Structure P
Amino acid sequence: MIGSSGTTGRTSWSGVRAPRVIVGAVFVIGCAVSAGAGPDWTPAKVTEPALVSQVEVRRTEYFVPHITAENIAALGFGLAYCQLEDYGERVAMGLVRARGELGLHFGPDSIESDFFFRLRYRRALETYHLLSQDARDLYEGFAAGVNWYIQLHPDEFPEWMEPRFTGHDVHGRFILASNPNAARQVLERLSSDTGSNAWALAPSRTKSGKAILLRNPHLSWNAGYYEAHLIIPGRLNFYGDVRIGYPLFYIGGFNEHLGWATTNNGPDLDEFYALDVDPERPDHYLFDGGSVPLDREAVTVEFKSGPGLGRETREFWQTPLGPVVQRAGGKIYVLRSAVEGEFRMVDQYLRMMQARNLEEWKAAMRMRAHPSSNFTYADGDGNIFYLWNARLPRRPHEPGGDTTVVPARRSSDIWVELVPFDSLPQLRNPRGGYLHNENDPFHYANLHEPFDTVRYSTNYPRPQLGLRSQLSLDLIHETDGLLSLEEVIELKHTARMLLADRVKADLVAAVRRSTPSDEVLAAIDLIEQWDNTTSVDAQGGVLFEAWFRLYLTGGQQLNSQTFPDAWRQAFAAPWSAEDPVRTPHGLGDPERAAEAFARAVEETGHKWGRWDIAWGDVHRVRRGDVDAPVAGCGGWLGCFRSLSFTEDEDGKLVVVRGDAWVLAVEFDDPPRAYSVLGYGQSAREDSPHYSDQAELFATGRLKKVAFTEADIEAGTIRRYRPGREVAAGR
């Protein structure tokens with residue numbers, strides 16, 4: 001049963017933690033928190049943690065926090081407090097999820113998540129002592145910052161949420177694991193545009209003679225990128241993004257010496273193996289000539305059920321090769337993943353953030369705790385560097401693929417080692433002075449020095465270069481002259497739609513041959529005159545996109561199996577590695593294209609009242625009081641400014657995914673940078689910082705980054721130690 005805390009009526013955790021092993025005391029550094037009866041969590045009756053006096057927060061314009069701490073624990077404390085100021089309950093709820101305790105408060109619908117996270121949490125408890133002292137200090141400081149904020153602002157949280165989070169809970173968020181139900185990645189749906197852009201330009205390509213880095217991830221606008229400046233004087237000085245609910249997770253940015261950007265690369269890190277069941281003992285399998293027992297792990301999850309608690313126990317079976325995902329037909333199917341159980345990501349990131357040159361940064365990368373991603377790097381020494389990073393298995397067999405299971409009867413049948421770090425695709429200071437990635441494989445990171453496909457086995461992806469990547473290359477490979485940081489930012493915001501360059505002439509010719517109606521003829525005249533951009537005042541883009549969707553899909557919903565064939569058949573010349581930057585082009589079925597165009601004219605006119613409506617009249621950034629037109633489109637249409645939209649109540653299309661966080665930095669002494677976070681620093685709708693960057697983003701403008709002490713001081717609009725500002729309000 002759930003007990004009640006005597007003084008406040010708040011729900012106590014003590015009666016519901018039986019299945020979890022709690023190691024050590026509650027880590028509330030400096031707080032007067034008892035494990036017994038619950039205290040009165042009002043600001044006047046709590047003891048200030050010692051960490052408060054060890055960290056100062058300075059908020060500059062747009063409420064970006066610059067957190068200066070005396071030590072790692074204080075840094076984590078300040079970062080947690082700032083995140084809670086801006087995102088509130090979401091931060092703490094991530095820690096509840098990490099413990100596998102959502103069902104206790106939200107009922108049986110949450111238990112699937114709880115079972116998954118309970119297993120991860122056990123791994124967190126087992127590995128905590130193996131972390132560096134810095135990582136443990138960061139986690140415990142972060143947990144203490146969450147606890148402190150909850151104590152001071154209890155009305156912002158559910159009554160059951162008490163401020164007793166620990167470093168173990170934070171560590172539980174960093175245990176990597178493969179979900180057997182989603183071990184294989186498939187193509188994203190047509191308009192998802194999950195991914196990123198990254199550029200690195202060498203001094204030979206810039207007006208300042210300094211390297212320039214562009215970081216531009218594309219994810220959902222509720223993904224929780226959080227802009228912050230983390231400072232421990234004399235030890236760490238890092239500006240970039242973290243993720244809400246984490247002290248450091250999948251971050252990118254820069255310090256005084258260097259910086260990096262990440263883009264998703266989706267390597268194949270998993271393999272399914274089929275083991276033979278021992279016919280004499282069904283809980284054993286035959287391997288290396290012997291009978292090996294399965295390890296059984298029982299996990300019990302409690303969940304809210306009416307006025308009391310329900311309880312469900314499930315058995316999970318493990319092998320030294322990996323978790324069992326199915327047992328059937330005399331076989332035991334095991335998922336062997338290169339990420340399973342990895343827990344050192346924060347240790348690696350701390351080393352990366354403190355690196356002073358390329359060799360130190362690569363030494364941190366050699367930890368291999370970050371399992372994937374392309375890394376695009378630049379530094380103050382003038383180096384640029386690209387790495388296709390992966391904890392890639394060195395397989396003794398061909399990869400199993402999406403549906404194939406590999407039989408395994410002995411150790412030589414399975415992979416046991418990773419491909420060495422130095423064997424991964426990487427490129428340093430190439431000819432032409434640039435590197436780029438937009439989520440396509442590594443082969444064309446630089447066209448002057450393409451990677452040799454023959455050198456890389458079937459473990460690696462095959463060459464591919466999408467339209468977004470090709471436009472990127474058109475912008476920086478073909479550009480004449482040197483670029484300033486401001487010109488790089490201007491290039492990044494190009495409104496071009498490369499698909500139009502590739503097929504518009506064929507479309508115009510096909511429609512004119514089809515004996516069109518007067519209205520369709522007028523519409524194709526508009527397309528012919530259109531400038532092939534998504535500029536907010538451009539007329540033609542809305543109609544062109546509607547046409548291509550109809551032409552590509554035939555009005556049917558495509559999926560991961562049908563999309564690739566439909567895409568290839570849409571073009572007269574599909575993409576080819578022999579001509580990677582000029583294919584695809586032309587129309588594969590001009591007659592069908594003309595028919596689809598006539599339908600698009602009718603549908604667009606019906607939906608919008610006119611088929612010559614401007615792009616910005618349809619495509620909007622809407623956040624708070626901001627309702628602004630925006631240029632950009634899906635990367636599959638060949639936009640570098642990749643955006644995805646959803647239909648609002650009035651039919652307008654509103655950005656929900658894609659381009660949002662942009663950081664561009666030039667490695668002068670000191671570095672000079674600009675940034676924008678489209679959805680703002682705060683998720684609180686009543687905050688002025690919920691929408692104060694939305695119009696900047698919509699118009700392609702960035703704010704100047706305050707990185708030097710002088711700039712931070714000059715730009716500070718609020719200064720405080722966490723908790724001492726409560727009386728002043730948010």
Structure Q
Amino acid sequence: MIKISTIQLTCLFLCLFSVYANGKSGIDRYALVSRNHPHITAFDSLASFSVGNGEFAFTADITGLQTFPARYSKGVPLGTQAQWGWHSFPNPEGYKHHETLKNYNFRGKEEPYSVQFNEPGRQQEAANWFRVNPHRLHLGTVGFEIRNLSDIHSPDQTLDMWEGVLYSKFVYQSQSVEVQTAADPHQDAVGTYVKGTRLPSLNFRFPYPTGGHADDACNWDSPERHRTEVIASTSTKVVLARTLDASRYYVTISWEGKARFEQKEAHYYVLIPEGGELKCVVRYTLNEPADPRSFDAVARASKAHWYAFWTEGGAVDFSGSTDPRAKELERRVVLSQYLMAIQSAGSVPPQETGLTYNSWYGKFHLEMIWWHQAHFALWSRPQLLARTLDWYFKAEPVAREIARRQGFDGVRWMKMTDPSGSEAPSKVGSFLIWQQPHLIYLAELVYRADPDPEFIRRFAPLVDATARFMASFADYDMLEGRYVLKGAIPAQETLRASETVNPPFELAYWYFAMQTAQKWRERMGQKRHLEWDELIDKLSPLAYKDKLYLAAETALDTYEDIRFTSDHMAVLGALGIIPKTPLVRTDYMKNTLNWVWDNWNWGKTWGWDYPMTAMNAARLGDPEKAVGALLMEKRTNTYLPNGHNYQDGRLRVYLPGNGGLLTAVAMMCAGWDGSKGKNPGFPKNGKWKVKWEGLHPMP
């Protein structure tokens with residue numbers, strides 16, 4: 001029997017008796033989620049499904065386990081990853097991080113940046129080593145001993161998102177096999193329940209890492225480079241110790257039902273069932289082995305966890321809409337909530353491919369954290385965002401040193417990093433600055449969703465240090481009496497740091513974040529910084545030509561050059577992600593949106609560009625374009641059967657697109673500060689009847 005907590009009962013009561021913003025009865029959340037359960041009946045390498053808890057995820061194939069990793073390696077790979085699972089190759093040459101630094105002069109002084117080098121030599125080798133290391137580990141596959149995919153017949157698979165359980169059925173050797181797969185919501189563990197007349201054996205295989213830029217992190221061809229040892233065993237449990245250079249972790253496998261555990265070869269073990277039913281749970285731990293719970297306990301915990309998730313947060317119901325696109329939008333929204341909860345809600349910022357497979361060596365990009373996680377606060381799940389923001393305290397010493405060595409105040413948040421906060425060398429990322437204000441924006445969203453004075457007290461020093469860097473980074477132009485931003489690569493990464501002055505999104509973001517930092521000082525009972533107010537008052541307005549906003553001031557004569565009509569149309573973020581500021585003229589931004597809509601190279605965009613466009617259109621009073629942007633039929637706006645946002649052959653998973661979608665939909669429903677009317681981001685043509693509850697407006 002599942003025990004329901006007082007909090008869960010309260011949330012259920014509120015859900016049943018809540019009132020919509022438009023005055024109607026509450027959403028049937030079970031119906032909303034269940035009608036969007038993904039269901040497949042054929043092999044599709046892009047349709048693997050994951051179970052997880054934000055700290056750990058397990059991705060399964062058509063069998064419900066990881067039986068055919070090679071067949072999915074170029075699709076959505078079958079990863080087993082945990083936030084703690086990292087590895088570094090040996091460093092026999094003794095490379096030091098300071099060897100990755102190169103001086104640049106953007107403002108009359110030398111500023112050392114950690115970069116990649118074009119010239120062969122020790123600096124290039126050091127930069128390459130630190131870029132690859134550390135990298136995220138695949139902790140090992142759990143699959144069936146089935147040789148060929150063609151041996152699987154009549155597959156039928158459903159991901160029950162309400163329960164967090166993957167249900168799979170197939171026929172093998174003329175016998176029906178049924179599989180349930182669930183992740184423990186509180187441990188880094190996955191459980192499976194298999195039943196049938198004759199069961200295939202389970203296998204457990206462990207790879208060495210590849211250190212690849214974007215792959216499944218499975219090197220199956222170097223067994224001599226790592227060790228897998230049985231360090232304890234009973235008739236129902238085995239403990240394995242994994243050693244990969246300086247990394248070590250443990251795998252505890254327990255089972256119910258008569259079965260034999262045998263080693264087949266190095267790093268390859270099998271569990272051979274001797275009956276028609278087997279329950280097995282595998283737990284992964286870093287510091288010491290630990291027993292998993294039983295499968296029944298895992299399944300009960302999963303169902304209770306997901307019940308709470310779906311009933312306590314926000315919800316949006318599109319079922320009353322007659323626009324033919326509404327059903328697909330609802331599918332994307334529900335699946336995205338599930339994916340972000342298991343892939344992007346951990347104790348460290350997520351990588352762009354989450355806990356599914358490695359991109360950029362498994363490292364995470366801080367400029368993407370807003371896209372991954374801003375929606376949590378807007379959907380009444382601020383605790384999931386706050387959990388990740390705690391990582392900034394760990395990274396703060398490194399960020400402070402980056403600012404110090406470059407001659408700035410405060411902390412400069414790195415772009416590409418890992419749980420330690422170390423800065424990965426990059427020819428682009430080290431020059432980005434739009435990750436800098438994210439900490440301020442995200443902290444503000446958490447506070448708006450849950451105005452706890454203790455949260456203000458804890459994060460105020462980080463907000464202040466973040467703003468101090470921003471204030472010192474802006475240069476004052478004595479001749480024109482204004483502050484300018486230069487010496488940075490903007491969010492539209494086709495521009496160069498040495499040439500770019502006053503990119504529009506960054507200017508608007510500087511204004512908003514500095515104003516917000518002043519509010520935080522006032523909440524702490526401190527005086528506003530007069531110097532910050534002067535910066536806010538004298539920031540440069542956005543550059544324009546022919547009543548169109550430009551990619552930067554330096555683009556005045558080349559606006560129609562392809563470099564400025566591909567990649568991110570970040571100019572739209574200056575009024576969309578960011579609320580209206582005095583730096584932006586609404587009429588010029590409307591012109592710019594229309595120009596971008598008609599002229600942009602949409603084949604050279606990314607998944608979050610569509611929700612960014614939608615937020616811009618919503619704030620400008622063009623809900624038709626807002627919906628059109630979210631559902632634009634472009635390759636990088638494709639959402640697979642499992643809900644993942646497909647980009648290209650390298651990035652078959654792109655979670656910033658999912659997170660951006662949720663942020664945009666929350667904004668289009670609940671509005672933003674100063675917006676008027678219900679569902680201000682949706683057309684008023686009678687085709688969109690959108691019900692929602694538990695959402696918060698954007699700033």
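Read the figures in this text as sums done on the coordinates, not as results from a lab. This structure is a prediction, so every number in the text was calculated from the model and none was measured. Cβ atoms are built from the backbone, for glycine too; each structure is taken alone.
Comparison across structures P, Q (criterion: Cα Rg over 2.2 N^0.38 Å, for residues 146-385 alone) gives the highest value for P. Each of structures P, Q was scored by FRET efficiency 1/(1 + (r/R0)^6) of positions 410 and 450 (r between Cβ atoms, R0 = 35 Å, to 0.05); the highest score is held by Q.
Given a computed value of 3, 15, 25, 26, 19, 10, 3, 0, 0 for P(r) over Cα pairs in 10 Å bins from 0, in percent, which structure among P, Q does it belong to? This value belongs to structure Q.
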